[in-house]
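Given below, in the form of structure tokens, are the structures.
Since every read-out is calculated from the coordinates, none of them should be taken as a lab result. Because the structure is a prediction, the values reported are computed rather than measured. Cβ atoms are built from the backbone, for glycine too; each structure is taken alone.
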Structure I
């Protein structure tokens, strides 16, 4: 498990670095995202949907406020089309992370973990706990992208990865887009309470899982973003 944690930490640091750079350079701000979605909404729902998908896909390389984008997707597009756009973006991001792990993960693993037996143990550890990690990853920023990359890196079957990814993403998106659709500037409470509630729900699930599986407690005890 230590080898797997080591690899996960490196991936976390890589993703976190993009957040730090964006945060301190002001390259992309929340106001920019809102303004872009508002402008796209004025042009066409198709342009807005494409922008939502692009933002969520970009989250794979550049840390984005994922939940905020999904809430805004529901606000501008409504609960149905907002959910379709957001789920499309999350699915593409997950597949992208899985693909990156498949293509480049083995080299990263060999570089970080020299011992072949430890590399195999790392893969076995993710095969045992990976589905749960993917299901509960939305408890913390960055962890969904890391779990997708780890799935590809450790050779998890694509169908198994997608089942776990969608089992987490679908209810998450449906709840968030609906909350966004019933919120507005005068009444932002549904979006605010949903953001807090979803984070708390996944966080509590992490703690429960970590209590039953102490080997995975590292992820529940140390905030990743």
Structure II
């Protein structure tokens, strides 16, 4: 999965000369915490202003996101005065896990998505969560099986071979690592789920967890 599959394309942005009072009200009204700053030609990204930036521009006893906040008590009046130049960005064709890792590294909740310097979208932590959920979401009843893949040189081939002998479908397979132990999480649907789990044990793979998923799962 890549960033363009999950990013928001309807991006709220402002120009550098936008008053910070207006930016604060816009954030409050749209329930967002960051605004890309764009300039012509097109939507060229020049920076990002965040809710925290606006809070720091106001006196400590004033909430800039209140309807009647008024002007700040400092000389900074435009978002351009607060803009973060050279913001951290991602490209539409970057892997979504790269965007997630960058958010964790920089401790930010969202990133502008740019192509050739122009703003084309925004990817947030909520978008990353949606992408993660899609990997494991089940519309039909089935099992999600997690097993230790240490004894398996080729997990994809092993799962395919074991599943081929059962009346089931492999809907997703994810490889991960926990405490230096390779782990495989596979979601299957069909009547052969229990037999598939038994086949994993017989093949020497330690099954760590079996979870019923989909409608009716408890």
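Where does the value 21.0 come from, among I, II, when mean count of other Cβ atoms within 10 Å over residues 142-149 is the thing being computed? Intermediate values should be presented prior to the final figure.
Numbers: I: 26.2; II: 21.0.
Only one of I, II returns 21.0 for mean count of other Cβ atoms within 10 Å over residues 142-149, namely II.
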(message) If relative contact order in percent (Cα under 8 Å, 6 or more apart) is calculated from each of I, II, which structure is the one that comes out at 25?
(response) I
(message) For Cα Rg over 2.2 N^0.38 Å, which structure out of I, II has the highest calculated value?
(response) II
(message) Given 0.80 as the derived value for FRET efficiency 1/(1 + (r/R0)^6) of positions 22 and 166 (r between Cβ atoms, R0 = 35 Å, to 0.05), which of the supplied structures I, II does it correspond to?
(response) I
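Assuming 20, 33, 26, 18, 4 is P(r) over Cα pairs in 10 Å bins from 0, in percent, for residues 102-149 alone as calculated from a single structure, say which of I, II it is. Let's see the in-between values first.
Details: I: 25, 48, 26, 1; II: 20, 33, 26, 18, 4.
Computing P(r) over Cα pairs in 10 Å bins from 0, in percent, for residues 102-149 alone on every structure in I, II gives 20, 33, 26, 18, 4 only for II.
Figure out for me which of the structures I, II the number 3.9 belongs to, where distance in nm of label points 7 Å out along Cα→Cβ at positions 78 and 134 was derived from the coordinates. Before the final figure, lay out the partial values.
Working: I: 3.2; II: 3.9.
Among I, II, the structure yielding 3.9 for distance in nm of label points 7 Å out along Cα→Cβ at positions 78 and 134 is II.
A value of -27500 was derived for helix-only ellipticity at 222 nm (-39500 (n - 2.57) for each DSSP H run of 4 or more, over all residues; to 500); which structure in I, II was it taken from?
On the way: I: -27500; II: -8500.
Of the structures listed, the value fits I.
Rank structures I, II by FRET efficiency 1/(1 + (r/R0)^6) of positions 6 and 54 (r between Cβ atoms, R0 = 25 Å, to 0.05) and report only the one at the top, that is, the highest. The partial results should precede the final answer.
Details: I: 0.15; II: 0.40.
By FRET efficiency 1/(1 + (r/R0)^6) of positions 6 and 54 (r between Cβ atoms, R0 = 25 Å, to 0.05), the leading structure of I, II is II.
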(message) On distance in nm of label points 7 Å out along Cα→Cβ at positions 30 and 46, which of the structures labelled I, II is highest?
(response) I
